[in-house]
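Coordinate-derived values only; no laboratory data. In this text the structure is predicted, and so the values were computed from the model without any measurement. Cβ atoms are built from the backbone, for glycine too; each structure is taken alone.
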Structure 1
């Protein structure tokens, strides 16, 4: 790949995947498997199916894309420059999210789920001293969506350290691998899932996905093969994803082994398929794609707090009207998230705090 040419399909695929976060996190309030959430309602299988449809592959895909982006970044930056950029883009926004946004979400959760009656500033101290399951659903400390930034920061540091060591000992990986071997590499994912796992999020698995992005999917030949087979892979991936939803949500009996197989098939096949489809259909730029590319980090930062706030407010107004609650939360959260994006991108301090380049326009 030409290091001087921006890979627009990576940017476009990233922001499109991030847009899924609002319907995904909104739907978590109705999950039927009993997972704690900032706002929790009576379980709904239809809405829960949204979560299970996307959950196998959308976060793995983001780590693979991060690995690809790192490969190109290191072609233009030194390791020192890259690490400084990672601190600005990941660690500073992580601290901003934990100090400023997460206490608000945890406070709302405590009021809704546990009938907390104290004030926000009183609860601010609770947030930083109450450590339970780290979900924040009981008003305790939580990383929320900012776990992704922390993981990516750790993975970036560890990975560039390993890459530096490889360079010193003159170990150069093969540039291209047979396409069939990519599917074999995916077999390691279920083995790594419980390794270094915190709250069901495996640092080992996501590091592996990041490195696959760096070594495998940053190669033009590999991406071209994924592009050539993208429609077939999408068909297989969707079949596995739909079967996974049925087995986990709708089946009368538990099929644990088969469910595990469909989950990991969905994860890996959909990652390959979506990268191939993005190369085929999304390798372009324009006003919309540039607008979204510049605001993707801001969108990630602000989306969840609006989901939680509007679910809390709409429940007080609409009660258990599920349709209005779900659609209303989606509509209002998208609007207010983009409003926050527009405000933040024009204020230098907020740009720094959220790892975004300042735009004076």
Structure 2
């Protein structure tokens, strides 16, 4: 395995920027998730690293070796695609063995290697079958085994679980994380699914419109978003963003206490209830925020055990621990520093102001 270094990667198509000035360091043995909406440039970035696309400018280094202009086969990279790209006419054994056959490996070496990686991903009993005879989850494991067999320096995974149903995605995600820990592989994992990114990534790279918006651990990305895009893209439901007289104020729905209790370190948002949703373990309460804030829909996520009865049209308060508030500049929409956050004034239930 090896460390990856991207320096100021740019990709344009017909004068349209798809990837803009992307720089990123991935440590040896690290699993990094690249997260963003469709069309944000994440898959293009992966293809540039693999050599399937060439960057308009910038540099790629893998294990200290400049790979920017190398042919894909010379980069020591394995890639797993969304559709798994298995050869339908070959058995699973031959699909997995294919990279070693191309490399001219001896028959005995190939057989031993196939058995080893097939056992590692739990499909040793399926080697005689064709891809069409396998379930989606089994095909995904076969594609991973084919990538693993030649021990590449870097794994690139482009939404490999997106064709699986929700239950299979969860189990496949768990297996993939265990496999990564067991093998110590260095991996970049592209997804538009925040649950996958949060569950798999040692760090997450959030992209939008070809630009990296934030890089951090799942906790850092969730608790301390760098801007309002990250704040509202991460989290289900997303972070509430409301406009106060001097800043944008964000708070997570699960930090809300509906109607109190009030305390010296809490901030009050007056609201009018719109509707509620029962989701089993949580009740979502949708409301319109009232003055002095700009009209916005806000959401509280209340554990069902602690849920309270609220009626449409009822006026109450969303009470949030002040330490859970996040502040963003109205113009740039970037997170304010802690020092600047302390200058933001928010009203409480009465006319007095609370400085946070």
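Starting from the value -21000: which structure in 1, 2 was helix-only ellipticity at 222 nm (-39500 (n - 2.57) for each DSSP H run of 4 or more, over all residues; to 500) calculated from? So the calculation was done on 1.
Taking distance in nm of label points 7 Å out along Cα→Cβ at positions 49 and 305 as the criterion, the top-ranked structure out of 1, 2 is 2, with the highest value.
With respect to distance in nm of label points 7 Å out along Cα→Cβ at positions 25 and 105, the largest value across structures 1, 2 is given by 2.
To test your reading of the models, identify which of 1, 2 gives 13.1 for mean count of other Cβ atoms within 10 Å over residues 9-16 when calculated. It was calculated from structure 2. Once relative contact order in percent (Cα under 8 Å, 6 or more apart) is evaluated on every structure in 1, 2, the highest one turns out to be 1.
Supply the structure label, taken from 1, 2, corresponding to mean projected area of the Cα convex hull in nm², for residues 33-176 alone with the calculated value 11.6.
Values: 1: 11.6; 2: 9.6.
So the calculation was done on 1.
One of 1, 2 was used to compute mean count of other Cβ atoms within 10 Å over residues 257-264, and the result was 12.8. Which label is that? Of the options listed, only 2 reproduces it. Here FRET efficiency 1/(1 + (r/R0)^6) of positions 129 and 249 (r between Cβ atoms, R0 = 35 Å, to 0.05) was derived from just one of the structures 1, 2, and that gives 0.40; the source is 1. Computing mean projected area of the Cα convex hull in nm² across structures 1, 2 gives 19.0 for structure 1.
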